[in-house]
Structure 1
Amino acid sequence: MARLEGAYITREQFLLREMRIACQLHLEGLSDGEVVERIKDENLIQYPTERMVSNIARVCVKRINAVGSERIVSIIATDTPEAAAQANLYAMMCTYPLVRDFMVNEVGRRYTEYDYALGQMEMNAYITRLQSEYENMAEVSESTLAKIKQVLRKGLVECGMLASARSEELVPIFLDFDLRDAIVDKGDEAALIAFNVREAM
């Protein structure tokens with residue numbers, strides 16, 4: 001049976017503020033190691049322990065590398081909060097196969113079918129499907145599964161796809177034009193469905 005990696009999003013969360021800081025340092029020309037050291041030495045993300053700061057800084061660098069686009073990194077670093085949130089969610093899709101599966105096969109499918117229901121029942125059904133299809137997801141504890149659902153929904157809230165954490169329906173959104181173009185330039189048009197884009201422009 002196949003595996004679907006990315007359940008560790010429960011530890012890493014959305015991290016938009018932290019990503020904006022790391023992306024700004026990356027755009028200044030710092031290497032991966034230098035980004036981590038600068039964030040740690042100056043505690044730029046204001047975490048209580050040096051270990052937490054280092055861990056999260058490394059997570060941010062991992063996402064920067066996974067997204068593989070300086071244009072998208074720049075959007076996260078310098079664009080509006082709305083565009084940056086969308087770009088950060090896309091970076092999560094590039095980093096965590098679980099997030100990509102959820103965004104494309106659950107959220108994107110619902111946008112395409114104009115089926116905006118995405119409450120607790122739909123989230124439970126999604127997790128049940130993962131457990132039946134992926135060996136490692138079948139082994140995940142109930143408490144971790146609950147956290148996965150929470151993190152996935154929080155990403156949607158951050159991008160305006162859900163009005164709140166308790167919302168039962170997806171909100172149709174408009175993908176930032178620059179981000180859409182950057183995703184197309186990457187050759188990842190398949191990801192656009194996750195952001196309510198039905199075809200590349």
Structure 2
Amino acid sequence: MKKICVFCGSSPGADLAYLQMANKLGEEIAARGFGLVYGGSNLGLMGEVAKSALDNGSNVTGIMPKVFEGRVQHPNLTELIVTDTMHQRKAKMFEISDGFIALPGGFGTFEELLEILTWSQIGYSSKPCGILNVNGYYDELLKFFDKSVEMRFVKKEHRDAIIVDTDPKKILDKFEKYKPVIIDKWIDK
């Protein structure tokens with residue numbers, strides 16, 4: 001594992017714990033000698049995770065669509081990749097990253113997380129994907145995932161492959177031990 005992609009909000013959120021966790025995650029990524037891949041912004045949780053990773057010696061790659069270029073990009077990135085579209089941005093994040101962690105965020109974060117989970121489910125990805133569940137932010141989404149298993153839309157093995165923790169060190173420890181789920185997604189085939 002060399003590069004961890006972090007999906008998170010470009011806002012700080014309503015709880016100071018979100019910024020504090022972004023800082024701790026950036027620090028832990030750097031402490032392990034990993035590079036950070038993220039959305040490229042200097043705002044909110046994005047800016048905090050990047051600042052922390054950079055301050056602690058990590059290489060940080062920001063990937064953003066050109067619609068945001070020159071408006072919110074972090075000024076001190078190791079590398080900035082500008083794409084034409086959001087789809088290209090996500091494809092590039094996937095291509096150069098070895099694992100994915102979601103911190104709190106909004107619709108963009110949810111969409112990025114769910115796309116990686118879908119790719120894992122259909123066998124397109126064998127990379128670990130996790131949720132850093134800060135102060136229960138993702139509790140309701142995780143309950144919904146459980147409901148999807150109960151209603152037979154998602155296999156339990158795919159649901160259980162989502163790595164969830166409240167501690168950056170523990171989630172990255174789990175990433176290093178991750179074994180991909182290699183089964184068909186279809187339940188009643």
Original post:
Can you tell which of 1, 2 yields 0.65 when FRET efficiency 1/(1 + (r/R0)^6) of positions 24 and 152 (r between Cβ atoms, R0 = 30 Å, to 0.05) is derived from it?
Top reply: 1
Original post:
If helix-only ellipticity at 222 nm (-39500 (n - 2.57) for each DSSP H run of 4 or more, over all residues; to 500) is computed to be -18000, which of 1, 2 is the source?
Top reply: 1
Original post:
Suppose you compute mean count of other Cβ atoms within 10 Å over residues 80-87 for every structure in 1, 2: which one lands on 20.1?
Top reply: 1
Original post:
If distance in nm of label points 7 Å out along Cα→Cβ at positions 64 and 96 comes out at 2.0 when worked out from the coordinates, which of 1, 2 was used?
Top reply: 1
Original post:
If we compute relative contact order in percent (Cα under 8 Å, 6 or more apart) for structures 1, 2, which one ends up with the highest value?
Top reply: 1
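Values quoted throughout were computed directly from the atomic coordinates according to the rules given, and no laboratory measurement underlies them. Here the structure is a predicted model, which means the values were calculated and not measured. Cβ atoms are built from the backbone, for glycine too; each structure is taken alone.
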